[in-house]
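Below: a set of structures, written as structure tokens.
The numbers here are math on the coordinates, done by the rules we state, and not lab data. Every value quoted in this text rests on a predicted model; they were computed, and no experiment measured them. Cβ atoms are built from the backbone, for glycine too; each structure is taken alone.
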Structure I
Amino acid sequence: MSNYGYVRVSSTDQNEERQLIALNELGIEIRKYVDKQSGKDFNRPEYKKMIKQLREGDVLYIKSIDRLGRNYEEIQNHWRIITKEKKADVVVLDMPLLDTRQHKNFMGTFISDIVLQILSFAAENEMRNIKIRQAEGIAAAKAKGVKFGKRPMELPSNFDKVCNEVIEGEISIRQGAKQLGMATTTFYEKYKKRRSIL
């Protein structure tokens, strides 16, 4: 029997430390798999690796059901794969009722299934709410005139003069970039665009 821990955060700038601490506090040897990816589906590299490793009698620990995923049907499906096909157990640390090692009788399974359905629904619903809040926030910001995306680079005041010198052959691209304190490739890109206007 082996113990596995699955950790997921939605993006690379989010911190998985809280989940890792919860796994470490179990005081047992656990193989950990960490994905920094959305929970909208199960097409995640570390999750796929872990599923391949799971064998009958193994135990998978996760901090909360939304760390497994945020798609109602997919959570149900993967729970079935883990517990029925792989015959491994799942322990959701934040929800003791979701511990397939316990209450393996009919009533225990029934209660676990109900709790799983409720939490899976809540996980997907929260993802939808996050998307709605993001869209509303972006719309409100745009209405106030907030611009999104990378700000265009401000060109030096003598940029046109230097471009003309390059066009006339008085200086090279490299010399022009040096005069303006720009990287040669950056200057060349901006110069090409400006030349078509000049």
Structure II
Amino acid sequence: MSDELVIPQLIVGLGNPGVKYAQTRHNVGFDVLDSLAKRWQIGFSDRKQFQGIAGEGFGSNNAKIRLLKPQTFMNLSGQSVRSMLDWFKLSPESVLVVYDDLDLPLGKIRLRLSGSAGGHNGMKSIISHLGTQNFPRVRIGIGKSAGDKDTISHVLGKFSAVETPIVNEVIYLVNDSIEMSLKQGMEKAMSLYNSKSVPVPEVE
């Protein structure tokens, strides 16, 4: 396999811990990891040394893969990611971070090899703790808030009855894109999945 291929070895889903935040837009990264863990039959356990819930197993490429859901709250996510990287002696380039994005419409995903935090506090923390922006990520569109709803209540709100089936399809799409990145590298996954989206029904 060529050295140029970027193959993730640790997949991090971002979210906030606790029942209060479960299934909110900001926690879609956690939802993706739960779905991947089920697909790959990887069990999660509370790992205090990583300040997170983590699991190890084998991904779609039959190579060792690690999953991490930081439990530090979003704006301290970097502490958890850094501690797991150091423990397993992994490079930042081998980390794939999955998180929500206000600037992408619902139904769309974007895979990138690097980039800025784009205002996302979890990503700001990870970039700060890793000392680089050069690590792969999958952004999941949650859309902007409608009407007079402020951004915080939108992000920390739950998906509506109309949005939920769309999000479930998006999670499936993200899982497929991650499996492709494990088998053929991030760039191949980017070329195939950045153009895909889940259709959102028109609101009358």
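Work out the source of 26 here, i.e. which of I, II gives that when relative contact order in percent (Cα under 8 Å, 6 or more apart) is computed. Answer by label: II. As an exercise: Cα Rg over 2.2 N^0.38 Å, calculated from one structure in I, II, equals 1.65. Which structure is it? Going through each structure in turn, the value belongs to I. One of I, II was used to compute helix-only ellipticity at 222 nm (-39500 (n - 2.57) for each DSSP H run of 4 or more, over all residues; to 500), and the result was -15000. Which label is that? Clearly, the read-out refers to I. Between structures I, II, the calculation of FRET efficiency 1/(1 + (r/R0)^6) of positions 34 and 178 (r between Cβ atoms, R0 = 25 Å, to 0.05) yields its largest number for II.
Here mean count of other Cβ atoms within 10 Å over residues 50-57 is compared for structures I, II. The highest value is that of II.
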